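S.K.: Below you'll find the structures, each written out as structure tokens.
Please treat every number below as a calculation from the coordinates, not as lab data. What you see is a predicted model; the values in this text were computed from it and never measured.
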Structure I
Amino acid sequence: MERVEALKQIVTFGPNKEQAFSELAKFGYDSETELFEVTKAIFTEVLNMYISEQITSEELEEWANFVECRDDLNYEIIEGYIYSLANPYLAGNITKVKINNMVKVLNTS
């Protein structure tokens, strides 16, 4: 599995996510270029996975921390949301009300 495919699997909670973590470990965090973009559509899909209880608040927080720490991901368009999810002690706990509000705002912008 190549680096871009590994990033995609992890960011989208793909079926090969666990294998992707192993493959990605071969590369490290630093990258001169952003290889994969976390779009609003991908982000909304992940939030909907939380709303439909396919993932937990802990998994959503871990996901946001993963996105936030990678130099090879472009998440500029959703940076504020990622910060909020990755730092629940600073920005408030992850709740269904909060996530539903995020989805509403994303769908109207």
Structure II
Amino acid sequence: MRPIDEYFENHDEPNKSCLQALRSYLLSYDVLIAEAWKYRMPFYLYNGTIFCYLWVHKKYKVPYIGIVVASRLDHPDLLLESRNKMKILLIDPTQDIPVEKVNEIFEAALTYYRK
């Protein structure tokens, strides 16, 4: 099994299912988004440039999407915490993925990649 696949398999429910759903969602969002294993994390590249990553928050124990250019975005649900450039969107694994919110953030972020 590839390390990236092991990452998704090694989580307990409900985080496991949530991460797998986010993975599928990201890969189907745009044909220019590709998955990569970097820094022992699942990253998603837009046209070869790092766009976002998936991880589980150490304190809250819930999955999140880390958005690389989010420091340029002003969205109330994006958290900066102690990061300088990236912001995160926490995802409640016991609820449906907030697709409209994710789409809104992705579209705002992708404007920086499509220029």
Structure III
Amino acid sequence: MKEVRAFVKPHRLSAVVAALYGIEGLTGVSVVHTHGFGRTRSADAEGASEGLGFAEPHERIEVVCKDALVDDVVAAIEKAAHTGLRGDGKIYVSAIEEAVRLATRERREAAA
């Protein structure tokens, strides 16, 4: 199993979720509203001295899926989130060692 974690601009969220919804076999998606900065940050940004006052809003999308779906998930996010502008976001893929579905106690891929 893999976890796909993506950071995208808020105005692209609905397109990304719609693209993921269309993937056959994908069992779920989580979205977290977050703030942060990347390489485009500016040292003189308003609020920089207060810490997070200048951080840009982003949406963090988390998907845990079977290995066979990873390429489809990444491609869907990449296509739906892309605007061609700096700050479009990032996609990370990590291995998942264990998963447990609490309601049924299913484990590993059966719980994904």
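S.K.: A value of 43 was computed for relative contact order in percent (Cα under 8 Å, 6 or more apart); which of I, II, III is the source structure?
M.R.: Value 43 for relative contact order in percent (Cα under 8 Å, 6 or more apart) corresponds to III out of I, II, III.
S.K.: Given a computed value of -5500 for helix-only ellipticity at 222 nm (-39500 (n - 2.57) for each DSSP H run of 4 or more, over all residues; to 500), which structure among I, II, III does it belong to?
M.R.: Computing helix-only ellipticity at 222 nm (-39500 (n - 2.57) for each DSSP H run of 4 or more, over all residues; to 500) on every structure in I, II, III gives -5500 only for III.
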